[in-house]
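Following are the structures in question.
Every number here is computed from the coordinates shown, using simple stated rules; none is lab data. All values derive from a computational prediction rather than experimental measurement. Cβ atoms are built from the backbone, for glycine too; each structure is taken alone.
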Structure 1
């Protein structure tokens, strides 16, 4: 139970932006993501929209003040680290399991 002056925090992380001098690297991520996105077991758009669907998440009905904040945490990775990170995503692993094709081989 939350105290009257308590705070409820819903947290989720969304995919990073690929920032590179090489425009092709951003395109590679977009191609990869378009393939694996349908294979996530939850709706990633809900995270991207910050749980903003008031019908699904009626926070305003329960809490008198609702604030949505976006916190960006820049992180630099080399190509090996980045590809290793992408391999941890559930959508990637389900895509791989269902199609037997590795979308990262194109990278």
Structure 2
């Protein structure tokens, strides 16, 4: 029983990048939980069910967070691209304007 559970646990930790000690503390209030499972501890069936349920919930939250971050990054990229286009357009417009010769008021009367 511990091998498939350990594989699920390792995959979850890799996907979410949650440190093993934090995960153990959050899920079963035991920061050594993951280390002990890696060393061969066989958790009780109700603990395995609880951990799987919480992993699924945390996975959904993580996916929402990643999606929101991706959306924000895409929006920022669009804003930066639009700003660069405006800057290039303004530069081209300034270059296309005919320059007037500076006039001095001294020579005139």
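Given that helix-only ellipticity at 222 nm (-39500 (n - 2.57) for each DSSP H run of 4 or more, over all residues; to 500), derived from a single structure, equals -10500, which label among 1, 2 identifies that structure?
This figure was derived from 1.
Matching task: 1.60 is the computed value of Rg/Rh (Cα atoms, Kirkwood Rh). Pick the structure from 1, 2. Show your work: numbers first, answer last.
Working: 1: 1.06; 2: 1.60.
The structure behind it is 2.
Any idea which of 1, 2 comes out highest on distance in nm of label points 7 Å out along Cα→Cβ at positions 47 and 95? Could you put the intermediate results ahead of the total?
On the way: 1: 1.4; 2: 6.9.
Comparing 1, 2, the top value of distance in nm of label points 7 Å out along Cα→Cβ at positions 47 and 95 belongs to 2.
Could you figure out which one of 1, 2 the value 20 for relative contact order in percent (Cα under 8 Å, 6 or more apart) was computed from?
2
So if we calculate mean count of other Cβ atoms within 10 Å over residues 23-30 for every structure here (1, 2), which label has the highest result?
Structure 2 comes out on top.
With distance in nm of label points 7 Å out along Cα→Cβ at positions 7 and 87 computed per structure, which member of 1, 2 shows the largest figure?
Largest value of distance in nm of label points 7 Å out along Cα→Cβ at positions 7 and 87: 2.
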